[in-house]
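Asks: Given below, in the form of structure tokens, are the structures.
The numbers here are math on the coordinates, done by the rules we state, and not lab data. As the structure is a prediction and not an experimental result, all values here were calculated from the model.
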Structure P
Amino acid sequence: MTLRIVFALILGVVLMVWPESALLYLVVTIGILFLLAGLISLVAYWARDKRLYPSVRFPLDGAGSVLFGLVLIVMPSFFVHVLMYLLGFLLMLAGGAQISALMSARKWTEVPFGFYIVPILILLAGLLVLFNPFTIASTAFMLLGITSVVYGLSEFINYMKFREK
């Protein structure tokens, strides 16, 4: 319980103070996980008993995982940029598709203007992400940090209130 409170508070403060760095470290951490999974696969291939398993194919997925992990570790900001642009494009596509579907629906029924608000907001969010990707990512991490601090403080208050019971 106490460890969870401390962890939530530390994580929250780190995410609020250094959201850009936290994002890059998250990508590097994911890269390390890909690298380790790939290395384990490759080591298992080379360390296998060749008498029992003489014709096992080379683990291309393991090699690909190692390469992808290295790319994430060496170029985390490139991956974040690509990911944010992809997210912006997908949001624009989703908003546009919803607007198009609503416009098509007008052929057989009345579509009130209120139905267009959410798709327009999704489309605008996609544009915002495309033109300002790092600010959006930093803001998301800052919001996650604030939420983590609030969670930690809430846990602490609950712990102090109910510890003797």
Structure Q
Amino acid sequence: MGTSFKDQLLKAGLVNKKQVQKAGHEKNTNRKKNKGQSASPEENKTRQEQLAKEKHNIQLNLQLNAEKQRLENLSQARQLIETNRLPLEDYDEPYYFAMGKKIKKLFVTEEIAKKLSFGQLAIVKLDESFQIVPARVAHQIASRDPESLVVLNTPES
């Protein structure tokens, strides 16, 4: 391993031991003096700007991640509805349900109407149409997108 710079200067005869000790002492005293002092105002200002920019970037990343998660949940809810919905054909029995302050009507069979009222099936909203899905799927959909769940009756014990 190479020798230090001060040792090389001593060997070359450019400095003596007293000069090396004096330089070391001055270095230590300068270090002790500057230890309690803070950085210059310009350095503080740039550091504060950097911290503010980092904080802003972190907030922006959190918002982007939240939006990404929301869109992913909507996509998963849509997929669950599309894969598990019951086919709605031209049925004759109307099933009335409340959506907000309005009463909506969906034509179903008598069997589907009973299952809806007992909580075995649920009505969910996909875009502007209503679909019927099993209750277990409705719970999964509600966990991802609560706004798409329209009717899920709870069975009485």
Structure R
Amino acid sequence: MQQSPALKSPSLRTESLAALGVFSALTAGAGALGATVTDHGTQSWYRWLRKPPFQPPSAVFGPVWTVLYGLIALSGWRVWNQPAGPARSRALGLWTLQLGFNAAWSWLFFGKRLKRTALADIGALGVSIAAYIAAARKVDRTAAVLVAPYLGWVCFASLLNEEIVRRNP
């Protein structure tokens, strides 16, 4: 793989590091919003729901999401570092879209307790991640690979959400 033009010039390296900070801040912001709403929701409503036996312990979610959010930020940054063009713009638009669906899910599920609406959102999240992977692959294959675990986790989380809807009409 060729080195990105953003990493060849010292001034562009500074711009690239600033962009990494922006991608990290956006992703951390989505994660913090989700964590705040989730923490409040799990202390009240969520713990009383009937959940499937394959649900991981609560302690698993924080570390998993921390790693995934790091991969999401790194993937977006890698795409941003590629030469400008329609393929890069499409991938970055899909990166932003998936982050929006991601942030909305916690608010819908834990904040508003709208299990079915959250299920629709997480379905859209999965589709947007898959579309991002396809678009990112055309710009930076590594960026696409970085978010594959995220797609896998969201598919699993979709199953958890569906089971909670089914078990708690």
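Asks: Of the structures labelled P, Q, R, one was used to calculate relative contact order in percent (Cα under 8 Å, 6 or more apart), giving 39. Name it. Write out the running numbers ahead of the final one.
Replies: Numbers: P: 39; Q: 17; R: 29.
Checking each candidate, the match is P.
Asks: Hey, helix-only ellipticity at 222 nm (-39500 (n - 2.57) for each DSSP H run of 4 or more, over all residues; to 500) derived from one of P, Q, R reads -19500; which structure? Write down the numbers at each step before the final one.
Replies: Details: P: -29500; Q: -19500; R: -26000.
This value belongs to structure Q.
Asks: Consider the structures P, Q, R: one of them gives -0.68 for log10 I(q)/I(0) by the Debye sum over Cα atoms at q = 0.10 Å⁻¹ as calculated from the coordinates. Say which.
Replies: Values: P: -0.68; Q: -0.60; R: -0.40.
Value -0.68 for log10 I(q)/I(0) by the Debye sum over Cα atoms at q = 0.10 Å⁻¹ corresponds to P out of P, Q, R.
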